[in-house]
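The next part holds the structures, each set out as C-alpha cells.
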Structure P
Amino acid sequence: MPLIENDHINFGENKVQEAIEKWSEIKKNKKNIKLHMVGKLQTNKVKSALEIFDYIHSLDNIKLATKISDEQKKFIIKPKIFIQINIGNEAQKSGVNKSNILDFYNACKNLNLDIIGTMCLPPIKQDPNFFFSDMKKINTDLNLKEISMGMSEDYMEAIKHSSTYLRIGSKIFGQRS
C-alpha cells in the first residue's frame, strides 16, 4: 500500500488466485493500477487471469494463445501480451524457441492478440548480457517496442539492452517465504 499511496501503478504477480485475493478490491478502488501476470499461466486459469490482469508476460505456447484469444472475446479490454522466449534453450524453462519466434508471433497476430513485446529469463549463473542482446535483436526484427527482462539480480544489465519492463520484486519486497 505505501507504493500505491506514492503513485506507483504497475505491479506483478506470479499466481492468478493470489492476485485475485490480493488485488480485486484494490483495483476496484484504484482504477489506474496495472497488474502484470509474470508467472507461468495455465490454460485453465486464463478466464480468471483476464478478469484481473492488464498484462501477460508469459505467453509461451499456441494452446495458451488460442485460449486467451477465445476468452478475450468475452471481455471489453484485451490484455497486452509479451511472448516468452526460451532465450537460453533450456529444457526446464518455458518459452518459445527463438528459431520459431516469427511463426509464433504471426500465429498470435492471426489470433488477434495484442502482442506488445517479448520476455525472457536468461540462464542462471551465466552472463545475461549475451541473452539480453539477443532479445533486443529479436524485438527489433519483430518491430516490437517492449521487452520484459531483468530481475532483481540483473536489472542493470537489462536496462543497458533496452528493457522497458523490469521485474524487480525481491529487492523491493524481500524474498518470498
Structure Q
Amino acid sequence: MERSPFLPLSDGLHIERVTASVYELLVQIISSSPKACCPLCGVQAGRIHSRCTRQVADLPCVGRHVTLLLRVRKFFCPNPACPRTIFAEQFPELVPSYARLTTRLREALVSLGLATSGEVASRLAPRLGMQVAPTTLLRRVRAVPVAPAGKVRVLGVDEFAWKKGQTYGTILVE
C-alpha cells in the first residue's frame, strides 16, 4: 500500500491493511527494513528471532477509534559482549517503547488536558473519538515540564479570615 497523508509513517514502515468497522479502524503496519539496531549496544542485526503484534491507540479518524496493529520483529543481537541477546525493533517517532498510545495521541490528550481539566477533558475526549480516564489525563499533564519562574519584582501580601477570629489565610500575589 502507498503512503497515507492521514497517518504519516517513517521510512521502512508501511500500511499492510486497513479494516473498518462501525466504531473502529484497524490499521496493520509492517516494517520492511532488513535490519534493526540493538537499543543497548547500537549494533545492527539482521537475524530475526520471532514476530509479535503490538496494539497501539492513535488519533481518531472520521469519528472512529484508530488502533494500530504493529507487526514487530525480534532480532538476535550479533554483539557477543551485549547483555541483551534478543531485542524488538523500535519505532520511537511513532510510539515509545512499551507505550499503548502513539506520540500524536499523547500530545493531543496533553493539549486537551491543559486547555480544560482532567474531568472535563475525560468527558469531552469520547466525543472527539478518544478514550481516556481523568487520572490518566492528570498524570500526563503533570509530566509536562514547566518553565522555571523568573525573578519576582513586586510581591503583594494579603491576609484574610474565613470566619472572624477562627481561620486565617495568607495569599502571595506577584
Problem - Per FRET efficiency 1/(1 + (r/R0)^6) of positions 84 and 116 (r between Cβ atoms, R0 = 35 Å, to 0.05), the highest-valued of structures P, Q - result: P
Exercise for the section: Could you tell me which structure in P, Q was used to calculate distance in nm of label points 7 Å out along Cα→Cβ at positions 44 and 148 as 4.2? Expected result: Q
Completion exercise
Rg/Rh (Cα atoms, Kirkwood Rh), for residues 76-139 alone: greatest across P, Q for structure Q
Exercise for the section: Kindly point out which one of P, Q the value 0.95 was derived from, the read-out being Rg/Rh (Cα atoms, Kirkwood Rh). Expected result: P
Problem - Cα extents along the principal axes in Å, for residues 108-155 alone derived as 37, 19, 14 - corresponding label from P, Q - result: P
Problem - Structure from which -11500 was derived, helix-only ellipticity at 222 nm (-39500 (n - 2.57) for each DSSP H run of 4 or more, over all residues; to 500), options P, Q - result: P
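None of the figures in this text is laboratory data; all of them are computed from the coordinates on show. These figures come from a predicted structure and were not determined experimentally. Cβ atoms are built from the backbone, for glycine too; each structure is taken alone.
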